[in-house]
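No value in this document is a laboratory result; all are computed from the given coordinates. All figures in this text were calculated on a predicted structure; none of them were measured in a lab. Cβ atoms are built from the backbone, for glycine too; each structure is taken alone.
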Structure P
């Protein structure tokens, strides 16, 4: 082998090794992230994850924990960073705010929430609103189906 072939081989092996390390660390970051989401879901509240950004720019993730009865935000956290070492951090200042207040773009958010984080939070809030709307429609549909089956049973001879 010539020296240039060995250098090219070493560069390719180095890049492959770095890629494998990145995959390994990403796996553990996902486990930490979803482990925390699982802990938040055990509280009995609605939990939603919102995302802002693109694959080529830095992504911003936000987690909202909302009371299912009152739509009041109980807790929020953010995941932001360039590396696989980024972790969830508590996000203060939204506790007590309703989902409708968060979705209303006219209402100001706390100063420490930047535009991309606000987009991620609103994305999470939209997921909760959509979920509640679908659940309500499904409940109404099942109620109609059960009342139809009761009418069929009561009118049969």
Structure Q
């Protein structure tokens, strides 16, 4: 897509589309949302890793799953397994599904995906600033981008 500022990262993200599609269908989460989260979290890099000092944890892989979150989702493997794309996309999509069910709203689910339940509470009390809200704004735009791209048949790398 000429003049597309997201094209370079999207081409990397879309290499994971088959796995994203499979998990999205299984978990009843829009594929475009899964791809948008991958885009923002890792740029499609399965080896992405970040130390999350604020929560005394680390985030792993394509969907930047926190080890604590993975454990709450029932993951019992060693942390390095979270770099495996199939494991990471399954857990990340399951977490998104759970948040969508809990919040009933994509935007609020995205705030919680990034900032936890406290960020949602603050948002609902009128706090419209902060990193989790910024994250939700960015991912929401990427969600629309991937919806359009998939509808136009541009969902191939």
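The table that follows gives values for the structure above.
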{"quantity": "Structures P, Q, by mean count of other Cβ atoms within 10 Å over residues 109-116: label with the highest value", "calculated": "Q"}
{"quantity": "If mean count of other Cβ atoms within 10 Å over residues 37-44 is computed and equals 23.9, the structure in P, Q", "calculated": "Q"}
{"quantity": "Structures P, Q, by distance in nm of label points 7 Å out along Cα→Cβ at positions 45 and 125: label with the highest value", "calculated": "Q"}
{"quantity": "Answer label among P, Q for the case where Rg and Dmax of the Cα atoms in Å, calculated from the coordinates, equals 23.6, 94", "calculated": "P"}
{"quantity": "Of the structures P, Q, the one that 113 was derived from, the read-out being volume of the Cα convex hull per residue in Å³, for residues 77-140 alone", "calculated": "P"}
{"quantity": "Ranking P, Q by relative contact order in percent (Cα under 8 Å, 6 or more apart), the structure that comes out highest", "calculated": "Q"}
